[in-house]
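These are the structures in question, set out in turn.
Please treat every number below as a calculation from the coordinates, not as lab data. The shown structure was predicted, so the numbers you read here are calculated from the model rather than taken from an experiment. Cβ atoms are built from the backbone, for glycine too; each structure is taken alone.
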Structure 1
Amino acid sequence: MRYFVSWVLMAIWPSEGQAQHYNTYGMPGLIDMPVASSAPDAELVFSVARFADQTRGSATFQLSDRISMSLRYARLKNLRDSDGRLYDQIYDRSFGLHYRLVDETTHVPAIAIGVNDFVGTGIYAGEYIVATKTLSSQVSGTIGLGWGRLASHGSFPHPLGGALGDRPDALIGEGGAVTTAALFHGDTAVFGGLAYQPYDDLTVILEYSSDGYLAENGSAFAHQSPWNFGLSYRPRPDLQLSAQYLYGSEFGLSASYGYNPKSAPVVRPSAVQHTGPFDWQFKPFIVPSLFDPDAPLRADFGLALTGEWRIAPGVTAGGDLRQHIAGNLHKITRESDSVLPHVRSDFAKYSQEGDLDLNRLTLAWYEQPHPNVASRLTFGLLEEMYAGASAEVLWQPPDSAVALGVELNALQQRGYESDFRLRDYQVLSGHGSVYWDAGGGYHVQLDAGRYLAKDWGGTLTFSRRFENGWSLGAFATLTDVSFAEFGEGSFDKGIMFTIPLGEAGTLSQTIRPVTRDGGARVHVAGRLYTFD
């Protein structure tokens, strides 16, 4: 009854504004628990949190006014699974989603629904429904219901009972599987808290947590109380520094830095040098490798010389020569255990064998056989790992939000030395694609066809692009390769971004939780569809 009374009081209290706070998972929240409010549209926040034997890092993007998505990476020590087996150290990847169902008004709280670990290993698996109400210009209150990990303390049977009353046992797996059978199932618990902001740059938080830390309790730390206390300070609007006293036994620290690409200035075009029909440019490059259990952050750095020669109308020769300067990708010692052809999982060998790399050398022919149809034919060293021929046709009426494309690639794997030597592996790959400009900078792409490992399937890509050149997006690929055959990660997925760097050009990267062979595609410069 006391929880119901609290809910009603929050719902009828008048509302005013308060600054957004981020929890230890990098999501809008209190300390460990979520709230129903959202960050400003397009806000990109990087967070790190540390307490006991846990370190969490996250990148959270406010994809729309209502949807937040977060990619997290955590190092956990002294963790026990449901069978009591102790893990000295685990590196965990998880993906969270938060959707605001109801906007806050004068008499109605904001209400949101969320999932903490959508395609991860299940360590942080938990779901919630939460309401948040601004009680005054200085105080906001939150109350919610949690499932999974968020019902591991103070739980009671599911309010709706029936099929929702049972939840499959949580297993520590390889990650990547979408465990929808467990969502919002099983026992339920109440969580909540208050945030008091006496000054614009200072917030005091009291939280009642429904996370019992069952896997960590008694091994990583002692869970002695569900009450958490926090103090957050904002030395500047985009920086949050927080200290917490957690679960009656531990002190923690966290920090969050936010940046909104929507408000970033438009930068000048890159400094491409024009010499008649020849364009060239020197620019830095970075090749990252994340989430390796031996070293979670690896990268190679260097300088790239890129050039394009317009031989004739519609005919272009281009290349990319890279000189490695520093990095540690060559120190990767793990051998690929993939049961599929090693079309991507041997990526570290290209860094180990190469130094001055001929990354690309191509001849491309562009034509427009019809006012609404464009074609491309590209030959040569298409990218670091593959040579061959690529043919593409695109149908794109000028006033249509939808475009259709077909691409066919005849490929042979390149040698690890990144020169003209080739390996024995050959593949014919290709895709049919549907492109949709959804308006407001949002774009959706669906590809279906054959991938580099000769598997068949499809890829869904969702991205958001801004007029200043920034773009962020996410993709997922499912093929006829089973989760077990794919291996760690279960299926190919990731996020991608492009950042304009002014005269240095642009920085475009794709970040995958793990690089495997299923669902892999060839990279071809100059593909026909653009989002302009």
Structure 2
Amino acid sequence: MPINTIRDLVKQAEDYPQSINAFILKDELNDCQISYANLLKSVYKLASSLLNYGIKKGEKIGIMAENRVEWTVVYLSVTSLGGIIVPISILWEPPEIDNVLKNSGMRLIFTSSRYLEKINKAYNEDSLLEEIITFDETDTDTNYNCTVLSYSSLMASNLEIKEIDSHIFDSIELAPSDTVEILFVSTSIGVELSHHALISNMKGILDTFDLSSEQGGMGKKMLMIIPFSHLYPTVFGILMVLMANWTLVTTSAARMDFILRIIKGEEPDYIILVPLLLERMVNRLEARLKKRSGGLAEIGFGNTKFIFTAGVKCPENTIVKMEDMGIPVLEGYGLSEMAPFISVSSPAFHRPGSAGIRLVNVEVKIDAEDEMGVGEILARGPNLMSGYFGLTKNPADLTDKGYVFMDKDGWLHTGDLGLIDKDGFLYIKGRKRDIIVTRGGTNIYPREIEQKLMECPYIKQVKIIKKYDEVFGEAPFAIIYAENIEGVDIEKAIGLELENLGGKIASYKLPKGFELILDNNK
């Protein structure tokens, strides 16, 4: 059957061997797994419950939780109904969450006990939020600012749903152009993505990889160690696994010794992570291999065909070290506005330092090349975003704030600098737009931090710049202009202001230092 929407993807899975595990969660306290048969039953059951609840096509439904089975069930149920998923980063603080609640217009959000209190603090009467659905049982004696319902009670409202039955969707028309997800790249601006964009990107990745049946057949295991709230694991993990009839293995833990235990126990075929974790993995493996003679196969990498990394450019020496141990490392490049991949290295075509070749269904060109062939990377294709959600102005007007724009010919101006060699490999050479990307692949928009700091009465002007930090990689640093006020220790006051940003913005956005420039003129 043709796959044009997430619903088509779910329906296709009905034909898979139902005993194959769709999802394996490895946690430090407990493990969980779910077969394709039980995953589909849960998806249809939740979809039926949401219909009874009154959810209609086009409604926005939030989710803020660690990686878990229910995350996938919610994503597939909501999007198959024609609802719009709004993921919220688990790193964001209540004021940031509050902005997304208000700006998105969601009236329902799914969460876990880990993040319930954050959402509760974020809630205010200006938002349209009516109910929080928590995956874990909650303390009934607690007074919440909003109605809290348990996931189990919502699912129990449809006990009659015992079998896989896709007829539940018959009354809801779904088009490939319908919006499937709004990904807030900042707390005020969301990237609006259609079913067509996500499906096209996933197909483009698989076609570019061109895995043989031995390399990519059903039941292969993909280990992914990235929070589901990012678009990268949604497309490269959840949706691609569903398309290929693989098994997704994941965890919320980031401790490398625990990750290596998962690898030894599950022996994954593919490993998906960010460069920061790959660096840690390489360092740990080098230390272990010095004490062992059996090589990587002895510690769980015997089936691993490749490691894929994206989000930020990976240090070339890290890739070389991993490949010297016998595992190919493939890199990818993209951005949320392209849902998200533009290029990927493939098992057949990869070079250390390169972001791979363009996806087979994406066009890429370099604009305004210099004498070295470096210029701005432009891309267009079926995976292009529908636009920025909630934006009344032309996105081109926001380039000074770090956002990108589409020109009249459909080319996305990425704001990244690069070159394409004679063999078609894309190399990232820098950044044109005002954005900071951490070693973990998380974007920071300086304007958000500047706006928060400008609330301080002592600050006249502030500029957030990028500096390199040994731990964080690219990190924000504040240049602050302030008046020299008699009787006030301005430097101490500004320092306290920076400390007080904790709890207002995510910790990764906090400036790692500041330079104070005093104006002595009254």
Structure 3
Amino acid sequence: MRLLILMCAVSSLSIAQADRIEGERIRPHVKFLSSDLLEGRGPGARGGLLAQAYIAAQFAASGLKPAGDDGTYIQKVPLKLVEPVGAKAQLGFSAAGGDVEFKWLDDFIGTTHQQRPTVKFEAEAVFVGHGIRAPEFDWDDYKGVDVKGKVVVLFTGEPPSDDPKFFAGKALTYYGRWTYKYEEAARQGALGALIIHTTPTASYGWQVVRGQSRPMPQVEHVPGTPALALAGWLTSEAGAKLLATLHLNLDSALEAANKRGFQAQALGAKVRANMEFLVSNIDTGNVVGMVPGSDPKLKEQAVIFTAHWDHLGIGVPVNGDAIYNGALDNATGSAMLIEMARAWASMEPKPKRSAYFAAVTSEESGLLGSTYLAGHAPVPVGQIAANLNFDSFAPFGKTSDAGAQGAERTTLWDLVQQEAKDASLTLRGDTHPEAGGYYRSDHFSFARAGIPAFSISMGGKYVARPAAFTPERMRAFGASYHQPSDEYQEDWDCSGMEQFARFGLTLGVRIANQDTLPTWQKGDEFLAAREQSGVQ
């Protein structure tokens, strides 16, 4: 009875502390983190270092203990910065019909994973469909072809399906992500990989891809391991010119790639590349603070809250503005993380398990900071109950619905549903499963390590707003995604951020107070990693 009373007291206190999270406390963090002073929070740049220092100072002021390196709040993430010299970038191909040259930014972008200052080659091009090897689905786009030393040309995305047992049906799996494409091409020994962009297969426009032409952090390359000399993208128009050497147009090539039994084919073209890169070490890291748990045994376990602090830095000017402020993406989530950390630190008594709050670096470059944190976690991964991630929150007020994509894959699902009900929120499913959203944010790094992980997100039904409001606002957000126009406005309504920071905090407390560690549902792709960490 005494234990039950204590548990109820902790739960009541957590809700009381959640009520102290206020939108007007979140607002100034968003405003500062997305100000021009921080120059788009590029990892390794002055603005990125300012963002780290600011968040670390907020953690310290809230009473969090440092959980980074050497008694600090900063966990250094060893990365290289690779910057293409766009003015000198040359890419083209030679075929029976003559030579074709592509134009930097207008036709192609690319980087090198070999982290060398010069990349120059001429190599045979091979069309490999979607570039997927998935033995569990009896699918191999590389079957019967040797691509060692060659350039593979492929589409992003994956074969369309309505069967949940075949590439997860309509939902995109990791096989459809561009990061996987490059990883698999390197494993196959390819010299380079060129992804043909289409908005339907990528789920975003060329302007988003074009933004990847900026200096990009990369995990430091280990000598002797496979790495692409050129990892690039082509516009659909440029890709069509290359595919034409095989007498294919864009539609027929994609149709062929989508069919079982697809056979890779040489394109009858040699791709030429001559590019220069500025390669340097960068100073960046994850900002990590912790609050110890109250239970003598369970405090060795943890719940981890994350949000990425980085954005795109200074890039190609749009309408005269070169600062990619990243106000929604993700000054909002970082600001909410700060206030959740403050509320958690003020609880007495504390929840049973410890809590770690991590503002991670280099999400925009491929989840690099969270990947490093999951691989160098402050506690063993088998002792981490869950990761709750917060990324991009709209400043238009409260909603009556919420997203927790991926929570249904874990044994936390009943708890998440109950918490949503208590918060008067209706849980919505993934409205765009074909976009593969689960594999595009920092929670995925923890899921790959076996940790139950998902992002908390706002719904689309705004309280006291007309029905036309959501589509109109979403179009505006889409136009500003990864653009300099993603800027803070004084008329923003931060009550929705308040709502979801409270929801995330109380859910985290209830996870921290569970008697047993959660895991993945039977048959889930991440269950094996969870069991390997010792959780059954």
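Taking mean count of other Cβ atoms within 10 Å over residues 330-337 as the measure, the highest value among 1, 2, 3 is held by 3.
When Cα extents along the principal axes in Å is computed for each of 1, 2, 3, which one produces 77, 49, 45? Attributed to the structure labelled 1.
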